[in-house]
Structure formats: structure tokens, C-alpha cells
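These are the structures, in C-alpha cells.
The numbers here are math on the coordinates, done by the rules we state, and not lab data. Keep in mind that this is a model prediction, so the values were computed, not measured. Cβ atoms are built from the backbone, for glycine too; each structure is taken alone.
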Structure P
Amino acid sequence: MADYLVKTVGNKKWLWFKNTNNYLQIDEDVFNVFEQLQKQNSKEDVVRWCIQHYNLPENEAQKTVNKIDALFSEQLKEKAFFDKEEIKVKSPSSFFSSKKYYFNAAVFHLFYSDANLETMFHPLFAHLETNKNDSASQNLNLFIYDEKYILNVDGNQLGSWVKNEEHVFKGQVFMALLNKAYSKTEEDWLGVLHASAVGNDRNSVLFLGDSGNGKSTASAIALASGLSLIADDFVPIDTSGQVLAFPAAISVKKQALEFLSTRFPELLKAKEYELKAMNKTVRYLAPKIIQHNPSRNIKALVFIQYTTDVDFELKPLDIHLAFKYLVSDSWLSPKEENARFFMDWIADLPAYHLRYSNNEKMLSAVQKLLIDD
């Protein structure tokens, strides 16, 4: 297995590093120097090569080579494997509450040790609550020990996370649910994207963008128009490049409540939750549960931005910007074959920047993107 993979996309090189599972995007000239560092016997040889090929003064060539060497040496360094002593913690003898959820023919029984943990997860899955009994149900114990979040699945402790790793803890809980629902393991996923996915029966469009740009609001508008909400905030992509349904509710922030409640009046009666870790107050909107054909082709990446300054504007987005965003804000598989597929997959996906204040025009554009060619 190579220490790294390289893909040429336009005038850039995309690199994936085996040891760190990190992706970098670099210019051709930087890559040429990096390649020389892999081929030559010494940095002095590479400095001389830079002087000759780029007509640089010696001191500038030296600085350039040192900088590029430092950039990549950390990525290529062999991992130091330590036996991390994961303290095994016995689950509490009693819990604050327990809830059963049903999705994709699987029953999940979650046990919460306190009200804060229940608030972290139950509002997202309350619409899936069930009284079904299933001997094959998955039991998840969620509790706190020594200021750490602990996840125990079917009697096995999957890990522990300190308080500032709440997002990692939530992701691990979601991944446990995902694997059980689809009879998969972590190796069967290309990645999980911080995005929202909407679609029809065959295809989907992914909304991406920074928090506050309106991904969830746009998803709720699409849901009201008859499209399916496939996943919000936690978008699982399998190794074939398809998005699969993940049925967490949409979190609706205060500023979107007045507008969305005209389409979803149930929001006015929904309980309000204060998410201190994220410094926001939300209510939850349950999506329609996708019972059949939970996977969709992905037709486009749409970096969405609600702004009152623009009625509607849809422009092609430089795929390099899309790649940079995705690799910095996603969990991606560490397997070489998946990394190779991921780079090929992203390079071939159409990407757009959508700025809007006109909801009808936004919806019309999304529906056109969903149509098969």
C-alpha cells in the first residue's frame, strides 16, 4: 500500500495520506517539490533542483524546501501506536430514562443516565418511538463517568469522550444506530458529511455550508413541497457513493420558526430546547419516515446561503472549494480503496453556490437538479 494517493484535478493535486487519513490540496509546483523530496537523497539536492528549475535564489529555495518538507513530513510519519488504556466502566444499575426507537426494521433501546443526555438525543428520534419488543434490538447505554461521556453497546464499551468532544460522542452514537439499521460496519461507509440531503424517490441533492447559512431551513422548505428529507446534519454515504436515509429530526432555530410554522403549524406547539454547547435554542421538526428505497444517487453538491441581498443566484462552484470544505468538515473512511473512490467521486460531482431569498426559485432549481439527464 502506498503512503499516499494523488489525483490531478485541473491545475491542482489532491493528496490523501495513509498514516493520518488526511487530505491536502496543493498547487502543481508544490507537488513537484514534494515529489523531489521523495526521490532525492537529501534536501540539499532538492534545493539545488529548485534553484535550477525555478530560478530561485539559494536562500529562497532553502526556505521553500524546508516549508514544504515540514508540511508533508508530519503526514508521512509512521503512526506511533500506543496501547491506550481505556478504563472499562460498568454501566449504572439504574438510568434516568429509557426509550425504544424503530427504524429500517431495527429496534434500538437507548438508556439515558440523566436528563441532559436524554435531551441530547431523544428529541431527534422521538418520532421513531415504539413499544415493539425485539430480542435482536440493540441496547445502548449512555452515561457519564469521571466527567466523560461513555457509550456501551450491547454490553461492549465503545469508547469514552471528554466533555468538549460532545460532537464526537454524538457521532459515535449515530454510527452505532446506522450500522445496526443497515447491517453494516464502519468499513462499509465512504463517510459521513456535515450536510443536509433532500430528494425524490431516486435522486438527491446535498446542501452544504457553514452553520447559520440555512441548510436545515432549506431542507424543511423542500420537505413542505413534497420532497423527501433523507438526512439532516448527519449524512451517511456508502461505498458506492449513495446517500442513505438517517431519520433524525430537523432542528429549527428561533429565527426560522415564524416562517416555517406557516408550513408546519405543529412547530408552534413543539417543545423548545436550549442547546448550551451550541449556544442556540431550537425546536424539532420530524421528517416523514422513508420506509422503502432508503438510498439515493447524489446529483449535485449545493453550497447554500440564505441572504436578503439576493433574490436568486445559482452559479457553478469551483470543485476545489467543494473538496476543501468536505474534507475539513466530514468523517471520511481511512481505507485506501475508499479514499481513492472518494476523490474520484467528488471530482465528478457537479457543485453549485446557491444564494437566495426567493424560496420558490430555490425549490425550482433543486427540483431541476434532481431530474435524471
Structure Q
Amino acid sequence: MRKVGPRLWLWIAVVLFGVVMVMHIGQPNIEEPVQKLRIIDVHEHIQSLGEAPKLLAAMDRVGIEKTLLMGSSWFTITLNHSVGFTRYDENNEGLLRIVQAYPGRFEAWPTVNPIDPRKLEKFKSLIERGATGLKLYSGHGLINSTTGDYMFHPIAIDDPQMFPLYAYCQEHFIPVCIHVNPGPKTPGFADEFVSMLRRFPDLKIDCPHFMLSSIKDSRLREFLDTFPNLYSDVSFGDHFAKAGQTRISKSPKKFRRLFEEYPDRFMFAADLVVTNARFKSEDWIGERLQSYVDMLTKKTYTSPTSPGKKLRGLALPKELADRILYKNYEEFIEKRPRGTTITREIDWSKMGVPKIDRKPGEASLPP
């Protein structure tokens, strides 16, 4: 048998080493676990305790560790205009039951009726029993088809009847989620909101859905530049998710730039309304929640709101994505504003709406 020389042995060793390295590179490193995202959802609605298990199961599928549940009217649950803004006290009680049944997984942010003379008394009681925030609809522009009036806007956002409630939340650092339509279809709402924000500059506020200004982003920027304790979330709600996600898909650079310029002012949410409707299953909830995560973290993704289509996501770097997914919420909650000074005036030329000539506290009427 021919002897193998030193050079041949060296050549064999090099080849074997190369094969081992290729095999190693091609295999996953089982000692290094896949890094999971932390997610806190700051804006959802639910009908009752009976729907909590399927929401919780969907949260676990997506990796959401906690969800903030907003107080809801019976219209919010049913979309029936004839019932109007009713049964909110009942829903508030349901939220507290959910928080008690699943400690650490949910927060209750009950709502109140702006014209209820006992609204502050009721809210204080809810806080004492475990609620952690307040949900208001005062700036919502929906017109009740039954009455022709605004469904959620019986008095102005800056009506003096609301001042004790705002003052209580400001004094105790209780965060407020208030839906405001500041665009041209609801004349005066932007001015009412600006007036309230100036009067209560330390109030911590989440004005959701990109402040309904994802198209007119100059208005969104004016709000953020003027009021340092004002935040927003990235939800579009179920009925507007297709339009919102499509808008982002068409202009990912615009929205990526927005998050880069305001990295600490947006929070994660989907604003689904979880009810006992048969189609609102665990899968229905989970797929929609996942689409919002993918919208922020992936270059392309699919969404149940646009079947068969690939949407362009933002593919945010992890540090920025983490801010939106959970860090901004944690900082928002821990914030203790005292003596905030508003240093600039709103530039109404950037708002997309004129400054309304109205007296403080005067409510805007439906157009």
C-alpha cells in the first residue's frame, strides 16, 4: 500500500476542516435562542369577561404580554346607532372583572359620559377598585344616524364641566386615551383639543390612530411638537385597518421617517372590538394583531384585511421597534409631569383646518 506523505495529510486535514465549517455554518446555533419581541397593546375593546379567554389565547400566540382594555359604549360593541352611547357603566364593571380574573395581563381604562354629573365620583371609585386609566370619546366625530347629533360629543372637549375630571387625572398622573377627529370633517374639534391641552399641560394623553392625521402628517407633527405629554398609537381599528395599512404600504419611507423623528411618542395597538360575534374567533383576533406587529417589523407581510396581497412594512430596526412595541408605554406610564410649559403656538397653516372663531368651552356642532 502506498504511504500517505505529510503534504497529502495536510491537504486532507484542510479539506475536512472546510467541510466541518460549512456544515456548522449551515446549522442553527441551538445554544442561542431566538430573540422574542416584547409587546404591550395599549388600545383594545372587549364586550365582557366571556370573551377574555379567546383574546388572551390570541395574545399568547402573538407574544403580547399585556393589553389595555378601553371602556366601551353599547354602540361600540354592536355598531347599532339606535342604542347610542349607553351601557358604558356595565362595560366598565366587566373590565374590572377581567383584570381581577387575569392579574398582570390586562389593564382597565373605563369611560364616562361627559354630561353625567357623577362622572368624577364614578371614575374615582373605579380607580380605587383597580382601574389605571381613563378612556374618553369627546372628540369623536361620528354622527348618530338616528338623531343627527354627534354620538360622543355632547359638550366641547374644553367644556368647564370636564375640568375637575382632567384636573384629577393630571394631579394623580392618570393617563387618558381620548379619540379626537381634528380634520376638516369635524370643524372646531382641533381647536377644542388644543384649548384643553393648553389648560392641562401636565396631563398624559394618548390620542390614538396617529391622531387621525396619518394623511395630514403636518398636523400630527404640530401636535407632537407643541405638547410634550401628548402621545399616539399605531392602531387603525378593525374597519379602517385595510385603508391604514395600505397607506403605510404605499409610503413606508414617510412613516419610517415619522417614527425616527418621534421615536418616543408612538405606542403599539390594534383597536379591535372583541365581542361574542361568531366570526371574531381567536384566529380572527390573532391574525389582525400579528399584522400590526408585522407592519412595524417586516419588510413585506400579509394581512387578513387585504387577502392575497403583499404589503410593504416598515422593517424598523429592533431598537426603534422595541420603543413602539413596549418601551414607550412603560415610559408613558412612569412619567410624572410637573410644571410643563408650552413654549410654542400652533401653526394653523399646517393643521389642514382653519382656527375656529369660538368662545372657550363652546361646542362644535355637526356640519
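Here the criterion is Kirkwood radius over Cα pairs in Å, and among P, Q the highest value is seen for P. Taking distance in nm of label points 7 Å out along Cα→Cβ at positions 271 and 343 as the criterion, the top structure among P, Q is P, with the largest value. One of P, Q was used to compute relative contact order in percent (Cα under 8 Å, 6 or more apart), and the result was 13. Which label is that? For relative contact order in percent (Cα under 8 Å, 6 or more apart), the value 13 is produced by structure P.
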